[in-house]
Structure 1
Amino acid sequence: MAKRDFLAVTDLTRDDILRLFDLAGRMKAGAYRETPLAGKSLAMIFAKSSTRTRVSFEVGTYQLGGHALFLSSRDIQLGRGEPIADTARVLSRYVSGIMIRTFDHAEVEELARQATIPVINGLTDLSHPCQVLADLFTVREGLGTWEGKRVAWVGDGNNMANSWIEAAQVLGFELRLACPEGYEPNRRIFDRAKQGGACIEVTEIPEEAVEGAHVVNTDVWASMGQEGEAQARQNAFRGYTVDAELMKLAAPGAIFLHCLPAHRGEEVATEVIEGPQSRVWDEAENRLHVQKALLATLLG
């Protein structure tokens with residue numbers, strides 16, 4: 001059987017996602033007792049620090065009967081200039097799968113090209129597909145479905161926004177993104193989704209994006225590697241805070257999501273992230289269940 005990688009949400013079909021979520025639901029409910037990763041190992045390469053990605057993949061692999069190896073890029077030869085192709089070919093002979101969290105998306109694509117085992121994108125500057133899968137699972141839990149729902153994104157057109165665009169392309173829900181000028185999502189991903197019939201639009205006005213939305217979503221204004229831009233971004237994103245006033249424009253029963261870590265008082269008000277509409281802790285937990293389903297599907 002040909003190996004399958006997971007580098008972007010568009011690597012999955014709608015049916016793939018539904019099957020994955022049914023499995024994740026069984027895992028979360030404690031109705032799944034199998035250990036499809038028994039005797040198998042997952043190499044986890046980290047060029048970027050992590051809380052949720054590391055812990056959820058490590059614990060998930062263990063719960064499925066496998067073993068996870070934490071490989072900081074500082075500690076392996078990749079950090080000293082070994083070509084990605086060489087690392088991919090060597091790891092393919094030791095482990096059953098690779099999860100990588102890094103900066104340049106091209107590195108992940110090269111790793112997947114050269115590896116003979118499944119490669120999972122744990123995050124790049126371009127996309128964060130595992131997080132958006134967990135977000136979609138949380139939407140299904142909280143609202144029953146994403147069918148006929150409107151999702152709002154407020155803030156930076158970053159890797160999260162790009163993966164939400166791809167999810168809208170695959171699943172067909174409406175997506176409205178509010179981003180300041182110069183901070184729009186990736187043009188190639190946006191255009192490809194539009195050509196694929198996705199119902200997405202970008203505005204500079206947060207109120208336009210949030211009005212009538214069933215899901216309101218945001219992220220930090222300066223991601224890892226952008227710390228030097230923090231002040232410029234603070235200025236550019238003034239007025240993009242998701243606060244109680246903005247949430248009032250959303251549909252009744254709307255839920256709030258944030259991939260974390262959060263900067264209260266910047267992209268989100270404390271009263272929102274700690275409020276009754278917030279599902280961020282369920283969302284964080286769901287990284288574990290959805291990624292377990294992904295590991296069982298790709299490596300099991």
Structure 2
Amino acid sequence: MKNQKTAILLALVAVLLWSTVATAFKLALKEFTPFQLIFVASVVSLLFFMCVLLFSGKWRELTDVSARQLGASAIQGFLNPFFYYLILFKAYALNPAQVTQALNMVWPVTLALLSVPLLGQKLSWKNLVAICCSFVGVVFISSQGGWDGFARTNTLGALLALGSSLIWSLYWIFSARDKRDRIVVLSWNFIFGLIFLLGYSFFEAGAFTFPLSGEAFWSAIYVGLFELGVTYVIWIYALHKSENNAVTGNFVFLFPFISLVFIHFILHETIYATTFFGLSFILLGILIQQIRLPLSRLGQMLRSRNSRS
């Protein structure tokens with residue numbers, strides 16, 4: 001049964017958990033390479049998804065798969081977790097958490113741009129305004145408090161963070177077309193992701209020589225559980241219980257700001273005012289894309305009426 005209060009509570013729990021993962025990334029990357037972190041996290045996530053399928057009685061759906069669906073999962077698994085997190089964790093290794101997290105937030109704008117060539121959508125004025133807002137946000141974030149902050153921002157790390165948003169957008173487009181149960185899809189994605197990671201390990205010196213205890217190890221386990229695993233299931237259930245997914249979904253925009261609290265008090269990063277300004281511009285661009293103006297709806301109604309007459 002739908003219950004908006006329950007949906008909002010679950011959404012807030014998910015947002016709170018997602019707000020902690022940027023901090024966990026940096027803690028794990030003190031001793032783990034980006035490859036090692038995504039490998040451990042992927043194993044943990046896959047084990048969690050398998051347990052969910054087993055206890056929910058959906059195990060048969062995992063094995064009842066066609067060659068076409070396996071091909072789709074292979075593409076999705078290459079994009080996420082393999083390629084996306086390798087790029088994202090390298091970005092986190094090169095720049096402060098507040099910079100990388102904020103730059104990664106431009107993915108909804110990137111998604112709108114990719115929808116033009118891949119989905120045949122038109123580039124609207126909202127898309128252009130969103131791009132401008134995001135660009136201003138990127139400049140603010142990269143400044144790290146002032147003009148001298150640009151020198152402290154690792155250019156490669158910033159480009160990787162922005163590039164990760166492109167990879168995530170591609171993954172979203174592919175996964176949105178997959179109508180299978182989401183946990184089944186994620187399970188197969190992570191199976192293929194691990195296959196790609198094992199192949200990549202031959203090019204990674206000391207790929208599996210990482211600590212099996214300590215802060216970094218438990219942070220990697222935490223990432224596997226709460227970056228996608230537990231939190232993703234909570235989020236799916238929140239949307240399932242929601243009476244209005246648009247309202248519930250907007251809570252996700254709280255997490256980058258809440259995340260700055262954890263980044264400051266646990267990682268002891270100085271949070272710059274420019275980070276808040278930059279995030280605000282990026283989120284403004286995302287929200288502008290969601291605007292549905294009354295005049296636009298009126299125009300659509302008139303065009304629809306004329307086409308019928």
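Quick check on the output: 2.6 is distance in nm of label points 7 Å out along Cα→Cβ at positions 9 and 281, derived from one of 1, 2. Which one produced it?
1
Out of 1, 2, choose the structure whose coordinates give mean projected area of the Cα convex hull in nm², for residues 41-88 alone equal to 3.6 when calculated.
On the way: 1: 3.4; 2: 3.6.
Computing mean projected area of the Cα convex hull in nm², for residues 41-88 alone on every structure in 1, 2 gives 3.6 only for 2.
Quick check for you: by mean count of other Cβ atoms within 10 Å over residues 33-40, which of 1, 2 is greatest?
Working: 1: 14.1; 2: 24.6.
Structure 2 comes out on top.
Between structures 1, 2, where is relative contact order in percent (Cα under 8 Å, 6 or more apart) highest?
Top value of relative contact order in percent (Cα under 8 Å, 6 or more apart), among 1, 2, belongs to structure 2.
For structures 1, 2, which has the highest computed value of FRET efficiency 1/(1 + (r/R0)^6) of positions 65 and 201 (r between Cβ atoms, R0 = 35 Å, to 0.05)?
On the way: 1: 0.20; 2: 0.85.
If we compare FRET efficiency 1/(1 + (r/R0)^6) of positions 65 and 201 (r between Cβ atoms, R0 = 35 Å, to 0.05) over 1, 2, the biggest value is for 2.
Kindly point out which one of 1, 2 the value -23500 was derived from, the read-out being helix-only ellipticity at 222 nm (-39500 (n - 2.57) for each DSSP H run of 4 or more, over all residues; to 500). Spell out each step's value before the answer.
Values: 1: -12000; 2: -23500.
It must be structure 2, since only it matches.
Looking just at Rg/Rh (Cα atoms, Kirkwood Rh), which of the labels 1, 2 belongs to the structure with the highest value?
That would be structure 2.
We did not get these values from a lab; they are worked out from the coordinates using the rules stated. None of these values were measured; they are calculated from a predicted model. Cβ atoms are built from the backbone, for glycine too; each structure is taken alone.
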